[in-house]
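Student: Multiple structures are listed underneath, in structure tokens.
We did not get these values from a lab; they are worked out from the coordinates using the rules stated. Keep in mind the model is a prediction, meaning the values are calculated, not measured. Cβ atoms are built from the backbone, for glycine too; each structure is taken alone.
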Structure P
Amino acid sequence: MKYIDCCGAYCRTCKTLTQSACTGCKLGYENGERDVSKAKCAMKRCCFEERKIETCADYPDYKTCPILQGLYSKQGYKYGKYREATEFILANGYERFKEITKNWNGAYGKYP
């Protein structure tokens with residue numbers, strides 16, 4: 001779970017993380033190494049600090065969340081893929097999501 005970001009990105013297969021060029025979206029917050037109240041990302045603060053949830057897929061009103069919808073409305077292929085991940089998790093659960101990510105080469109991939 002610690003590799004599934006709030007928005008639906010999957011950090012475990014992200015090249016930037018695996019090449020140690022990134023600390024990951026959630027890593028360090030779970031054990032206190034990083035302080036979520038100092039995170040620049042409003043989505044992280046909302047998920048981890050305010051709502052105490054793992055990802056936005058755990059938030060019943062995610063479709064109306066202005067922070068999440070603001071991210072998903074940005075230009076770029078990856079934002080649509082992050083939305084797709086959140087919707088896949090909602091429909092199929094985290095275990096099924098983790099199964100399909102085994103073949104990914106980045107923070108997002110293909111769905112069956």
Structure Q
Amino acid sequence: MEKTGILFIAICMGCALLFLLMGLFSRRKQEPVQFCSAWEVTKKTIRDVPAYNKAYGRIWLWYALAWFLAGLTPFITSAPVSIILIGAVCFGGIPVIILCYRKMYKKYTR
């Protein structure tokens with residue numbers, strides 16, 4: 001495997017680890033987890049904080065899995081396919097995460 005392939009895998013696995021840690025730590029928090037500054041999330045606005053945090057963590061765990069699988073693609077396919085897949089995970093994953101969060105937020109707000 002080329003040095004660029006190893007670098008590609010390292011970057012993808014690093015991102016996967018980052019999102020995995022975000023998902024795991026958010027599941028254990030006692031306070032509601034903030035997604036971004038656009039949504040005000042407090043204990044007063046969330047009905048079930050532990051369930052909300054678990055659902056929030058699940059979003060990031062799925063995103064971590066997508067990065068992990070994208071990192072494995074150089075072993076399976078060619079470099080152009082890997083680059084297309086990582087682009088889809090990176091640029092397509094963000095809108096999907098936002099849509100999933102909006103749906104989850106509506107479910108757990110009072």
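Student: Suppose you compute helix-only ellipticity at 222 nm (-39500 (n - 2.57) for each DSSP H run of 4 or more, over all residues; to 500) for every structure in P, Q: which one lands on -24500? Mind showing how you got there, number by number?
Tutor: Numbers: P: -8500; Q: -24500.
Answer for the origin of the read-out: Q.
Student: For which of P, Q does FRET efficiency 1/(1 + (r/R0)^6) of positions 51 and 75 (r between Cβ atoms, R0 = 35 Å, to 0.05), calculated from the coordinates, equal 0.40? Each step should come with its number before you reach the end.
Tutor: Working: P: 0.80; Q: 0.40.
Structure Q accounts for this read-out.
Student: Upon calculation of volume of the Cα convex hull per residue in Å³ from the atomic coordinates, which of the structures P, Q produces 92? Don't skip to the end; give the middle numbers.
Tutor: Numbers: P: 107; Q: 92.
Here the read-out was taken from Q.
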